[in-house]
Structure I
Amino acid sequence: MRQFVIGFLRENCQVPVGYISVETGLKVYGNAFRTDLRVRNRRNEPVLLVECKRPSVPLSEEVLEQAMRYHLATQERFVVITNGCAFKCYERLSTGEWQAWERYPVWEEMNLFNI
């Protein structure tokens, strides 16, 4: 699944492969976890977190909560959950609220600053 999403990010979102990290370790409340995919922007800041599930796993509230727990430690602007068949994308606004997107952000949007 990760390789599929990496290909999608490269081809459809124009993300250079060097800005994509796979299985990055992190700690949330002292517990060790691994994110599936993370993208950094041109400033080397984390901008997109992707939590990948098998196609048979529904994109439930539980899956979203898992990604949001990781976000607590990583603070990306965008969070995506996907099972390869479907995805859900959210942007953290400057107000701290989350806005749903109907598509993945493209590389240029990941590099907009001061928004």
Structure II
Amino acid sequence: MENGSVKINAEAEKVESFGSIERWDGNYGPGIINATKCTHRAVELAKTHGMGLVALRNTNHWMRGGVQDVEPMQPGDTIYYPGERSAPAREENLKNGMPVSDSVWEKIMVLSKS
């Protein structure tokens, strides 16, 4: 803070908006505060447009240490682990007579985790 690389009272502000995509300037404010503000803004954009993306410049990682989870979750949100949505699709395909060989299925599972 003493050398001006972090401006403790600075706030992130929107620079440009393109529907579901926005560009923000962090004005060298505390990184975790900027990131949290922009994450919440991306959620609001997603509620309106079906997806939300916020790019953030002129920020830093100050105050990042110790923060374990800043992803906003809403009641009823679903979190999927890699491959979780593929298993029901395979079962449905098998039930409808569209078998997938075990070797192809294994490749799908490997790709879903990358």
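Each value in this text was obtained by applying a stated rule to the coordinates, not by laboratory testing. Not measured: the values here are computed from a predicted model. Cβ atoms are built from the backbone, for glycine too; each structure is taken alone.
Side notes on the structure shown:
- At a computed 160 (volume of the Cα convex hull per residue in Å³), which of I, II: II
- At a computed 0.9 (distance in nm of label points 7 Å out along Cα→Cβ at positions 52 and 84), which of I, II: I
- Which of I, II yields -11000 [helix-only ellipticity at 222 nm (-39500 (n - 2.57) for each DSSP H run of 4 or more, over all residues; to 500), calculated]: II
- Structure responsible for 1.1, with distance in nm of label points 7 Å out along Cα→Cβ at positions 76 and 92 calculated and labels I, II on offer: I
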